[in-house]
Structure 1
Amino acid sequence: MADEGREFIKFAHLFLDIVNPKHGYFHHLPFPGSLVEQPAVTMAILRVFKAEWQEYTAEQQRKAQEGAKRGTRPKRRR
């Protein structure tokens with residue numbers, strides 16, 4: 001289990017280093033070359049992170065908009 005956790009953390013750090021935090025698109029690719037030259041498994045894992053990130057940011061945006069309508073702010077995660 002410890003090895004899987006280390007792999008997850010490695011991909012999470014990689015994702016956060018190469019993605020646009022606001023929109024979730026890739027600023028950089030993890031390896032030299034074009035998109036089709038990237039390792040398939042790496043890109044598949046990063047696409048899962050991307051989908052989750054976009055879902056999370058959309059939810060945060062929705063909460064912020066609802067809070068603005070009520071005059072409250074969503075709580076920040078620490």
Structure 2
Amino acid sequence: MAVSSDFRVRLLDIVTNRLYGKARPLLIEELERGTSRDDLFEELMDLMLFLRAEDREADEDEVADIAELMTSWALPEFRV
């Protein structure tokens with residue numbers, strides 16, 4: 001199942017307004033609604049590419065940090 005239609009807007013709001021405490025719950029919400037881990041991670045990578053094309057390097061870095069929550073790089077207590 002693909003990510004919800006408003007996922008990108010909600011994530012960009014989190015990044016733009018520096019509401020990082022809402023990022024992990026948003027990822028969990030997407031997974032709980034049936035989005036596959038692969039689809040969710042792919043959406044995060046696509047968003048990073050979009051931000052890079054828009055010359056928004058700082059926001060791209062923030063999305064990369066959020067994407068890391070889905071990898072083994074994140075501490076187990078923060079991992080999604």
Structure 3
Amino acid sequence: MAYRIDTVLRGVNPTLRICDATSGSVRLAWEYPRQEPNVSDEERDLLTLRREEAIHELFRRLFLLTTEQYLKGEAGDADSRRDH
């Protein structure tokens with residue numbers, strides 16, 4: 001399965017969207033948590049924790065998407081096309 005990967009910066013917040021190239025269906029949508037101005041130290045610490053969790057969640061979802069490809073037998077398709 002081929003994917004189209006769209007990345008955008010919304011201000012300083014990166015976003016990522018991975019779509020099935022054939023059907024156009026969104027397989028993964030992710031946005032880095034926004035940084036709020038004028039927050040207390042405690043709120044800033046919580047936002048830092050949320051950002052770290054967001055990065056971990058992104059890699060978990062990418063791993064699951066890749067695992068799904070392998071289980072469906074689609075992971076090797078791109079490599080075999082390059083050899084021809």
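As an exercise: helix-only ellipticity at 222 nm (-39500 (n - 2.57) for each DSSP H run of 4 or more, over all residues; to 500), calculated from one structure in 1, 2, 3, equals -15500. Which structure is it? Don't jump to the answer; show the numbers that get you there.
Details: 1: -21500; 2: -18500; 3: -15500.
Of the structures listed, the value fits 3.
Which structure, out of 1, 2, 3, was percent of Cα pairs over 15 Å apart derived from, given a value of 68? Before the final figure, lay out each step's value.
Working: 1: 65; 2: 52; 3: 68.
Traced to structure 3.
The numbers here are math on the coordinates, done by the rules we state, and not lab data. Predicted model, so just to flag it, every value in this text is computed and none were measured.
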